[in-house]
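Please go over the structures that come below.
What follows draws every value from the coordinates through simple rules; no lab data is involved. Bear in mind that the values here come from a model prediction, so they are computed numbers and not experimental data. Cβ atoms are built from the backbone, for glycine too; each structure is taken alone.
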Structure 1
Amino acid sequence: MNWPDDMIGIILAVVFGAAIGLEREISGKAAGLRTNVLICLGAAVFTIISKEMAAGLENSPTRIAAQIVTGVGFLGAGAIIRDRGGIHGLTTAATIWLVASIGTACGAGFYTLAVVSTLIAIIILIGLAKLEKPLRRYNEKHKSENSPHEQD
């Protein structure tokens with residue numbers, strides 16, 4: 001086991017999961033700080049375990065990584081709610097999926113990929129949220145203008 005690199009991967013997974021989780025927490029989402037940190041950390045740990053178990057074996061590390069994707073997809077599916085008002089939780093589900101990939105990158109030692117992905121995710125979550133509000137108002141305004149009126 002490569003303790004220094006693995007510990008760096010674990011610490012970065014916690015930091016990056018916390019960065020994204022903090023935005024989700026501030027936004028009042030169900031999958032907030034602790035959830036995102038635990039998902040990112042878990043993916044990193046599974047990836048490190050996979051690397052260690054596969055030492056000297058070809059293609060084995062990718063097996064656990066593939067199962068991380070599947071397992072996290074199940075978690076994300078649980079975050080999606082459909083009701084009469086539409087579908088809710090898609091961004092939360094996508095964030096869960098992304099955080100797991102960042103944790104996997106940390107566990108695999110792809111630190112630059114993890115840093116860049118985390119920064120882009122935060123920019124998207126914060127920046128596009130600000131853009132969505134005026135777009136929703138615009139859409140709502142144009143829906144009411146274009147809706148068919150009842151005739152007598």
Structure 2
Amino acid sequence: MSELFSAFGVDWRLLIAQAVNFGIVLAALWYFLYRPVLAMLEKRKELVAKGAEDAVRAGEMLAGADEEVSKRVSAADVQAEEIVSAARETGNAEKARLMKDAEARAAAVAKDAEERAREVAARAKRESEREIARLATLAAEKILKQNYD
């Protein structure tokens with residue numbers, strides 16, 4: 001075999017030295033370059049996977065938040081409707097109470113006006129009776145004066 005190598009001009013000691021040097025360079029590149037690059041790629045892969053998981057979780061949370069928002073909005077609508085109904089009922093009750101008070105006041109005013117009208121009529125009657133009595137007295141005096149004169 002050494003004859004074959006010498007025929008082609010290859011020195012087997014040099015070839016072994018180059019193989020050892022290649023092995024050393026290969027080991028150094030594998031240790032200092034290939035392993036750190038693989039570790040960095042693995043970290044990036046994990047980071048991308050984590051980002052994808054976070055995006056999925058964020059999507060799920062967003063869907064949950066949308067659901068929660070719709071539940072709260074519907075609950076707020078129901079509560080607002082209840083408040084409006086209660087306000088309407090209170091308003092109707094207050095309206096009925098005010099109408100009843102107004103009718104009572106109107107009845108009181110009418111009764112008071114009727115009493116005043118009776119008083120005015122009674123006073124007018126008394127004054128007219130006094131006037132009639134005074135006129136009757138004056139007429140009687142006049143007649144008596146005419147009869148005695």
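Out of 1, 2, which structure matches -35000 when helix-only ellipticity at 222 nm (-39500 (n - 2.57) for each DSSP H run of 4 or more, over all residues; to 500) is calculated?
Corresponding structure: 2.
Which structure, out of 1, 2, was distance in nm of label points 7 Å out along Cα→Cβ at positions 67 and 99 derived from, given a value of 2.2?
Only structure 1 yields this read-out.
Kindly point out which one of 1, 2 the value 20, 12, 4 was derived from, the read-out being semi-axes √(5λ) of the Cα gyration tensor in Å, for residues 91-130 alone.
The correct label is 1.
Can you say which of 1, 2 returns 1.15 when Rg/Rh (Cα atoms, Kirkwood Rh) is computed?
Of the structures listed, the value fits 1.
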